[in-house]
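Read-outs: derived from the displayed coordinates by stated rules, not from any lab. Note that the structure is predicted; figures quoted are calculated from it, not measured. Cβ atoms are built from the backbone, for glycine too; each structure is taken alone.
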Structure 1
Amino acid sequence: MWILFAVGSSFFAGITAILAKCGIRKTDSDVATAIRTAVVLFFSWLMVAVTGAAGKLGEIGFQTYLFLVLSGFATGASWLCYFRALQLGEVNQVAPVDKSSTVLTILLAMIFLHEKISFGKAAAVVLIGAGIFLMIGKKESSGVSGSGKEGKKSGWFFYAALSAVFASLTAILGKIGIEGVDSNLGTAIRTGVVLVMAWILVFVKGKGPEVKAVKKGELGFICLSGFATGASWLCYFRALQEGPASAVVPIDKLSVLVTIVFSWIVFGEKLTKKAALGAVLLTAGTVMMAVM
């Protein structure tokens with residue numbers, strides 16, 4: 001049964017970007033992130049309730065709370081940049097760059113935490129890097145682009161790269177200061193920080209009126225993307241409870257394949273032979289990274 005939950009985790013994680021892309025055709029990416037985070041926050045605290053971790057709130061010290069807040073800011077910045085990148089570029093281009101956070105995390109851990117890297121992980125890093133390089137090139141696409149304006153498309157890589165950088169910082173901050181906190185409780189607290197950050201940004205930028213102007217159809221997709229993230233977390237947790245982590249993690253990491261398939265079905269985004277080879281390398285490197 002755990003295999004079904006692991007596959008479910010990978011599936012829901014993979015379609016999150018697809019649903020998000022459908023919800024930001026005309027909706028501002030910052031507004032969409034703020035709305036979506038509210039849904040994710042519900043699921044994160046649901047996880048806390050399921051695991052019974054709420055009683056450990058009083059055991060968290062000031063320094064740990066500080067790092068939770070900092071990692072929350074990093075997570076929020078990553079999500080905001082990721083949504084903006086999705087709005088400007090193709091899913092098949094944005095997703096691989098975002099996945100490079102795995103490589104960046106390892107590099108930052110070597111620099112700041114003095115962690116050593118095995119030969120296997122080094123080989124995985126090379127494969128992932130090569131895969132990303134092959135996939136971010138120009139593709140043939142008959143689908144609908146994020147903004148519909150050629151002049152805005154070129155900025156997707158900048159935001160996708162920032163998303164990866166902030167995602168890697170989230171992991172490093174977590175490693176430094178919040179090792180003793182239940183992972184579900186830490187995620188819930190961080191998500192709360194993201195929610196506050198996202199809504200403050202919306203109102204500081206004067207985008208408050210745009211919240212009411214969000215079309216029902218796009219609002220539905222934005223909320224569904226939040227539900228997909230929450231469902232992925234729930235399936236992942238259940239899979240880890242019943243199955244071996246060495247098998248669950250690689251299956252979950254294959255969500256990038258789900259994203260690629262659905263981006264072709266929904267948006268008509270086609271991979272060139274070069275990009276397809278990149279997807280193979282990226283997948284191989286991700287699996288190697290997970291099992292090493």
Structure 2
Amino acid sequence: MANTSKKPERFSKAENCARKLEAYFLNQGHAIVAYSGGVDSALLAFAAHLAVDDKMVAALADSPSLSRREYRFAVKFAQQYGIPLQIIRTGEMEDPRYLANPANRCYYCKKALFEKIAELRKELMQSVQSSAWPIFYGVNRDDLGDFRPGIQAAEEAAILAPYVDLGFDKNTIRAICEYYGLEIAAKPAMPCLSSRIRYGQEVTVEKLNQVELAEDFLYDLGFRILRVRHHGDTARIEVPAQDFEKLMKHKDHISQKFHELGFVYVSMDLDGFKSGSLNAVLK
């Protein structure tokens with residue numbers, strides 16, 4: 001288990017927030033957490049497990065838009081802390097509205113996810129004989145100011161948002177992770193692979209594979225904060241400005257690999273890494 005022993009004074013606020021999060025789940029009795037292995041959902045699953053033990057399930061949605069690296073991390077994290085895990089197969093890739101990649105693509109993804117989790121809830125209600133299996137997801141206060149179509153799907157499905165209810169932002173979430181001694185405290189955000197494909201360009205398994213292999217290649221070169229944006233025949237690499245020099249040192253190697261993956265052009269974004277940069281076209 002994580003180290004929850006006495007912490008230095010600077011952790012007092014994080015400890016208070018951690019206790020509030022545990023109490024939130026304790027009051028619910030049971031929990032199904034929409035889980036991806038990212039910082040937000042991993043902390044939810046960890047806290048829910050601390051509060052209600054095995055009367056919770058982390059539901060990991062597996063599909064072509066989840067990289068194998070993130071999948072393995074999510075499974076390992078759950079196993080490491082004894083978190084009950086259910087892997088569900090979502091069908092967003094069968095929805096032509098999702099494949100068309102509109103600006104609200106995430107809505108159709110989350111809608112498919114919550115429908116599958118609702119099916120899991122029915123199974124749990126029958127096997128455990130409890131009518132109270134609320135579903136939770138990891139949207140936080142900072143997300144409310146961003147373009148997040150998935151929030152609409154969550155509201156329609158009556159999914160609970162503990163971080164919003166408790167007023168937690170991303171910094172608070174990371175501080176709680178650090179208080180617990182969880183390795184995810186500094187884990188970079190890693191949205192689904194479909195978020196790398198420019199809006200209006202069809203989402204395909206081939207494109208998702210291109211992005212995944214390209215990002216894995218950069219990861220293996222030592223880059224940790226990165227995105228490979230898919231613009232048809234062009235790959236646009238985003239890394240923080242401090243990694244520009246390192247990227248240029250590997251430019252020939254990177255260019256060769258990306259061409260092998262099917263990209264005709266390989267570019268580096270001089271604006272540097274920016275989460276959700278493809279949303280710029282929406283403005």
**Complete:** Matching 0.40 (FRET efficiency 1/(1 + (r/R0)^6) of positions 95 and 223 (r between Cβ atoms, R0 = 30 Å, to 0.05), computed) against labels 1, 2 points to structure 2
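Starting from the value 19.5: which structure in 1, 2 was mean count of other Cβ atoms within 10 Å over residues 47-54 calculated from? List each step's numbers first, then the result.
Details: 1: 15.4; 2: 19.5.
It was calculated from structure 2.
Starting from the value -26500: which structure in 1, 2 was helix-only ellipticity at 222 nm (-39500 (n - 2.57) for each DSSP H run of 4 or more, over all residues; to 500) calculated from?
Values: 1: -26500; 2: -14000.
Working through the options, I get structure 1.
Using distance in nm of label points 7 Å out along Cα→Cβ at positions 135 and 159 as the calculated read-out, with 1.9 as its value, let me know the right label among 1, 2.
1
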**Prompt:** When distance in nm of label points 7 Å out along Cα→Cβ at positions 15 and 191 is calculated for each of the structures 1, 2, which structure yields the highest value?
**Reply:** 2
**Request:** State the single structure among 1, 2 that was used to calculate semi-axes √(5λ) of the Cα gyration tensor in Å, giving 33, 23, 16.
**Result:** 2
**Request:** Assuming 44 is relative contact order in percent (Cα under 8 Å, 6 or more apart) as calculated from a single structure, say which of 1, 2 it is.
**Result:** 1
